[in-house]
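**Q** Each in structure tokens, the structures are laid out below.
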Structure I
């Protein structure tokens with residue numbers, strides 16, 4: 001109490017913009033003047049968090065730093081919240097009371113059960129620079145989730161930021177420092193308590209550099225995990241992934257896979273003629289997809305514990321955890337073993353840290369089938385995704401399997417650049433009036449299988465409308481369109497289009513022009529970054545291959561040099577060729593991008609590479625009448 005009171009009674013800081021150190025202004029849209037976080041663990045069921053946060057905003061790009069969002073629910077409550085807005089000279093111009101905050105549900109549109117709410121404040125200040133200072137305190141009736149410390153963000157300097165954890169002497173934590181170069185202090189404090197403190201000062205803003213590594217590799221952070229904890233009446237402890245997975249299995253998963261007897265009989269009957277265990281699992285998976293739908297469940301322990309399999313069987317819906325648990329139960333009915341997997345989902349690959357176990361590293365659940373010679377992974381929330389296919393949502397990252405023997409750190413499959421392939425073939429005829437007509441077929445494989453997923457459930461009219469946006473050809477008219485998804489183990493989406501485009505060939509005096517790359521043009525080059533700091537990181541590789549044949553009008557002849565170009569770099573390859581045979585022009589293009597981390601020194605080459613791609617993709621062919 002003495003520590004918290006001393007924070008509140010601290011003399012008011014002078015937020016005059018002129019007092020900000022000059023070297024913090026470079027590349028900064030905002031400067032965090034002060035950010036103090038004090039977490040006090042009073043008991044396993046009682047944690048208070050006191051935050052004081054002040055930021056100076058210089059332009060609209062920094063406005064997001066001045067917004068405040070404080071979440072609460074039945075387990076986490078807000079004790080008080082207030083703020084003050086200052087002008088550039090550090091003079092108060094407006095007080096912010098709790099009634100000024102917008103209080104709304106965090107409903108996301110697809111979650112059926114949700115008890116979380118958020119208080120939000122967005123300063124409406126017309127004159128830059130301005131400073132906003134907030135102070136608030138929360139109380140949490142759990143100790144499983146302790147706030148991590150993430151003091152940095154792109155385009156924002158940090159004048160001062162600190163994080164202090166105060167707890168009883170018998171409450172132990174594990175922590176992991178990432179890119180931390182500040183001051184750390186730990187020790188005993190009065191009344192049988194101990195504290196851990198981290199502090200940084202005068203951190204310059206980092207520029208937004210294209211193709212940078214994920215934030216976890218760039219910014220200062222400290223991850224916190226308690227050894228012993230309680231959440232919604234469920235207690236536990238862990239210090240590593242094995243113990244973590246054991247706790248998840250024993251306390252949240254065990255005894256939740258019982259199915260009605262009639263369902264077990266049905267599943268056995270459904271698969272009785274299938275001998276191969278993998279094909280049997282495929283049949284069960286497709287049954288689950290047809291029977292269920294995804295619904296978000298985020299209430300209390302229900303945010304982390306799946307519904308009973310019998311409830312999902314009866315209601316035919318569930319969230320990711322419930323559908324994984326239900327699929328496990330169906331597979332168990334025919335003696336197929338599987339692992340409940342926790343993963344950080346998203347197109348950016350973020351892995352569970354090998355040497356540090358904590359609850360804060362996951363956002364999704366998937367399923368793993370450890371067959372003897374072929375490990376298979378299943379995404380259970382989609383009714384369309386093929387058996388054994390994860391797509392770019394959970395591929396190529398460390399995950400944790402929660403089993404009866406404890407947690408196991410595994411790695412999801414990686415889709416290589418050559419796996420993620422888009423292959424396009426087309427034959428077009430150009431008539432003397434410049435109209436383009438023909439057929440085009442495109443195959444999407446690997447992570448690119450999902451490229452047309454948004455079109456699958458749309459009406460034909462909406463599909464045509466969206467295709468005209470995808471293929472930005474002027475005066476495009478789509479005569480016929482088909483989209484077929486082959487949901488084999490290595491799935492393929494095939495798109496077939498019959499089209500025409502008026503005035504595809506443009507006229508300038510006696511010369512006529514058209515662009516042979518009709519469908520895969522690179523939009524714009526990447527920008528140069530002088531004095532780049534970060535390594536170059538390519539999150540996912542791919543290959544695009546185009547072959548387009550043009551039947552040219554007999555009354556024209558070419559009046560241009562044919563393009564034949566090859567550029568090969570460690571991070572990618574670009575090849576274009578054009579060949580004329582009579583009145584048949586064949587255009588071929590291959591663009592391969594390789595994933596991985598490369599030295600920052602290759603970035604100028606990368607800028608030149610994409611400039612070449614941009615120019616090559618927009619290469620035009622000139623013709624004149626014979």
Structure II
């Protein structure tokens with residue numbers, strides 16, 4: 001039995017030309033964006049009318065359609081985003097791809113029959129996220145591209161227990177950062193990747209000492225040679241990246257993936273074509289193979305572009321004609337004195353059309369073979385005949401034109417049935433609660449330290465201390481304020497569980513959760529979860545969702561304006577990262593290793609952009625973080641904290657003396673005495 005009978009090839013469609021190429025080359029499903037709320041807002045995308053036509057075209061061909069609604073939704077966009085999803089549901093969209101936990105909760109409650117797929121933007125790399133995703137209503141998860149073979153196999157095994165489908169990227173661009181955890185584009189130019197407008201600054205020159213010169217630019221991913229292996233471990237949707245690319249790229253990638261899934265190998269000539277049509281100095285499978293390193297890095301060279309130009313004309317042939325993807329059973333009855341009858345059945349839908357009674361033959365009577373020749377010419381449609389049962393009484397005549405008209409009418413009728421909306425229409429409504437005026441309250445100051453060596457002498461104005469989980473020991477019992485554990489964003493479950501258990505034994509009570517998996521791990525350890533900035537909270541529905549998970553306090557996304565944060569609801573205590581060199585990128589592949597080994601690294605490395613600006617790199621757990629080049633400073637804006645419950649001063653490389661100075665400045669409202677940034681708290685993102 002072929003793997004393709006139980007799995008799907010999922011292709012990108014940034015416009016109708018790409019959609020056509022994907023369907024004609026053998027995609028089982030496509031994902032596309034509407035004009036708003038898509039993670040590829042710079043693609044052409046689909047208007048409401050085009051979306052309806054896309055669904056009808058794909059469903060005629062037996063291809064599923066998933067709407068990418070995979071960005072963070074601001075509070076004032078919730079109603080519009082909901083209406084878009086409802087409209088797509090009423091068109092019989094097959095699923096919606098979601099990043100924002102707030103809109104996920106809303107859709108699951110209002111449109112329970114709408115299938116939800118968890119976007120890779122949700123940063124899912126650990127099985128512990130599965131119970132949370134299940135509770136949110138997700139039937140499928142798109143796993144992070146950073147997972148190794150053994151990690152993905154373990155994830156698939158656990159996903160089966162929850163009845164959750166696993167979708168994995170097998171070809172296309174590979175971001176340096178874990179999806180959903182990159183703020184580099186937002187901070188450098190207000191173009192947020194979490195809002196679908198990433199400017200791709202990582203593809204520009206960023207260099208580490210002795211590195212490649214492009215030490216944030218990875219080659220494109222290709223796991224096509226592992227598709228059979230991925231299927232065996234439980235992956236059921238094989239996703240191709242590329243909504244911003246050309247139809248020819250889609251055609252080549254889908255054709256190659258089709259071969260890989262059906263035959264477990266790609267023809268060498270097609271593999272070369274795929275490399276030529278788009279790559280960045282070749283492909284990489286470093287994460288999956290468990291060998292991340294310098295060989296994963298690459299850029300789009302002039303030679304790559306010239307190779308693509310040569311291939312493009314040849315690739316048109318791959319999608320020139322409709323693919324025969326829908327088998328039908330055909331029955332025809334041509335009997336004396338009865339209307340000519342044609343029946344088509346696709347296994348689910350059966351249609352019948354009738355014509356005039358046949359005439360008596362004057363010369364050569366119609367035979368079954370001649371009738372079959374006319375009735376089975378399905379031409380530029382996705383239909384083909386699986387079986388034909390044609391009965392023709394002797395001595396009768398029906399013209400080829402009449403039979404052709406009958407066939408066309410039957411095809412049109414079957415197409416209408418295949419595209420008919422079969423789900424009950426929803427008139428569900430969502431009216432966001434009126435935005436309340438910001439309430440003034442006494443906010444508390446929390447400090448986040450890199451280690452206890454930074455602990456200031458005076459903790460009188462500090463309500464709590466956040467410490468890295470992996471560095472916490474019994475000394476925390478000597479600190480007067482409560483200690484909150486900061487779990488590394490990337491840390492395997494066994495290690496995280498062991499650290500959390502120790503923390504609880506030392507008297508710890510709460511831990512900061514950077515992703516959905518950590519909510520589960522913290523609860524299992526008997527600790528109270530606190531929403532971290534990595535959860536990307538930016539609307540009331542997301543806060544209410546956290547409340548349902550037992551979370552009473554959360555750090556709001558630092559891509560949000562402070563004025564918008566102030567107007568969020570008060571069901572969950574809300575705070576911001578008000579100071580510090582904030583993390584702009586989370587990656588599993590260390591750029592510093594392009595120039596120096598871990599053994600020789602002094603752990604204070606930096607990466608420098610083309611303007612000479614240096615960004616610190618921090619190693620934590622199984623990941624690395626690129627920090628902003630200068631600290632966010634809001635001490636002199638402390639009046640704007642009046643509607644917050646807490647602020648976090650985020651210290652990384654500061655001395656204890658500097659920590660003390662900053663705490664005092666935030667108490668007095670002093671201006672900054674060094675280069676600083678306001679972050680995105682006032683300019684926001686597009």
Structure III
């Protein structure tokens with residue numbers, strides 16, 4: 001668009017409308033600029049104005065013509081069809097896009113040069129420092145994980161920090177940006193903040209040194225009484241209702257509200273925080289906390305639901321808050337739960353009660369940790385048969401609210417994966433070792449600050465064996481789904497992995513599952529200068545995520561050979577039929593356990609509180625009106641359908657394989 005100087009008659013019109021300027025020659029305007037809608041405005045510094053032709057439709061049916069009224073603008077560029085009015089102090093050093101609505105705010109300005117939150121140090125995981133993550137607009141959970149967790153590689157840390165600071169320098173400017181179609185109304189002070197397209201800021205109290213990465217696909221909403229300093233908020237997120245943030249990164253499609261308070265914390269995709277508090281928190285994807293009395297501190301979580309009153313201690317009153325903890329993916333805490341850091345809790349575990357001893361159950365996934373007389377009782381593998389675990393696995397993908405075409409986090413939702421199955425193999429070795437060492441007659445066994453009952457240990461072995469058979473069977477059935485299975489040679493050809501990558505230990509890198517060998521390769525490439533840009537690192541994460549199932553098969557095929565004592569050269573259709581039958585048995589057995597667990601929700605004891613003033617018949621009727629009939633429950637139907645579907649899949653696979661048996 002071309003701009004021109006104001007014509008004398010336009011200056012006269014603006015003066016007649018109580019406008020002033022320190023130098024009218026410093027104002028340039030669009031070719032078809034109309035001064036009629038510029039009233040009671042003071043201009044200073046370099047000013048550029050677009051055209052004002054459209055009307056804005058406001059809530060309640062009110063319409064206002066675009067223009068600038070009752071404002072002071074210094075060194076600003078204003079786009080087309082903008083409405084700016086009732087600015088109590090001033091707007092300074094901003095490029096304001098098209099169709100922007102700014103009304104009733106205290107002030108909006110950039111003071112000196114700013115990187116707008118990029119490069120801010122967040123002391124995640126450890127309040128006393130040492131694991132700082134430098135935040136930036138494109139920060140992923142995986143980048144943050146490596147930067148915070150791999151401090152034993154100082155060259156890597158320095159390289160990553162330099163990359164972020166170089167990115168921050170590119171963002172540094174003395175001019176702020178308000179994108180197109182932005183609405184900022186009834187707000188307090190906004191200082192050194194960049195705002196992306198389509199953002200809505202209404203009633204925010206104070207925003208300073210940050211970036212709001214809103215866009216047309218996934219607008220950001222900042223609500224009433226929000227206070228945020230040194231922050232970055234990503235696309236699709238909502239921060240509202242008195243939330244207070246200090247040195248925080250808020251990832252894509254997060255929701256923070258109801259006076260939530262957070263400092264030095266990282267929230268990645270689809271996190272939710274309400275009422276409670278976070279400090280030095282690494283909240284991986286889907287970390288959820290809703291309760292006022294809940295504190296998440298100095299911990300790393302993901303796919304986690306924190307019960308009311310959940311708390312952790314990150315120091316033992318000696319050298320200060322120096323301790324940290326990890327609850328691996330899928331963790332849950334019940335009401336009033338407590339964990340003493342440092343501890344590490346295995347994936348998809350449930351924490352009940354208060355635990356005063358440091359523990360490490362990372363090799364015991366899908367377990368319960370239960371408080372009993374100030375001791376931690378570990379129940380291995382029991383969460384595999386929990387209806388809640390399966391519901392969570394189903395709901396996470398459905399609750400992915402990210403609308404932005406560019407996904408910063410590469411999230412793997414799989415319940416069973418090389419990451420969790422490798423831990424089950426270790427768990428089986430550990431539990432069998434306990435039986436061999438202490439004998440099968442022992443009532444209890446000790447394990448890393450926990451107590452395991454004899455009956456729980458033996459059930460855990462069975463449950464882990466079922467889960468392993470389920471995963472390995474899933475893998476081989478999926479691999480052979482598109483193969484002709486005409487002969488053993490054809491089967492062996494299909495089973496051969498596409499790559500050797502994936503044979504190593506697997507890691508959960510902030511919600512992304514990947515072979516550790518590939519993470520090590522990435523780290524070496526960074527340390528040796530082969531990768532020098534943050535965008536290149538994110539591209540590696542994206543490719544690893546795309547290649548997941550190919551890499552998973554490489555790992556699974558090795559375990560299939562070990563677990564069933566087979567090899568690629570000798571495996572036959574009969575061997576695979578045996579695996580499929582074990583898979584069928586495991587899937588159906590686990591589904592039946594889940595079905596029985598769901599049935600507890602419809603038991604007589606669960607009807608307590610229903611039919612308040614009636615007899616047992618009315619209690620039953622009232623319960624069914626509210627909760628429905630067990631057989632008609634949507635989840636119960638899913639479980640029954642799953643049993644049917646998997647039974648048929650197994651039978652069909654066996655039928656196809658029998659063609660290859662001579």
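**Q** If distance in nm of label points 7 Å out along Cα→Cβ at positions 411 and 427 is calculated from each of I, II, III, which structure is the one that comes out at 4.5?
**A** I
**Q** Something else now. Taking distance in nm of label points 7 Å out along Cα→Cβ at positions 163 and 475 as the quantity of interest, name the structure among I, II, III where it is greatest.
**A** When distance in nm of label points 7 Å out along Cα→Cβ at positions 163 and 475 is calculated for I, II, III, structure I comes out on top.
**Q** Here semi-axes √(5λ) of the Cα gyration tensor in Å was calculated and came to 50, 37, 21; which of the structures I, II, III was it taken from?
**A** Of the options listed, only I reproduces it.
**Q** Where does the value 20.8 come from, among I, II, III, when mean projected area of the Cα convex hull in nm², for residues 235-594 alone is the thing being computed?
**A** III
**Q** Consider the structures I, II, III: one of them gives 37, 20, 16 for semi-axes √(5λ) of the Cα gyration tensor in Å, for residues 283-442 alone as calculated from the coordinates. Say which.
**A** Answer by label: I.
Each reported figure results from applying straightforward, stated rules to the coordinates on display, with no laboratory input. The structure presented is a predicted model; accordingly, all values stated were derived computationally and were not measured. Cβ atoms are built from the backbone, for glycine too; each structure is taken alone.
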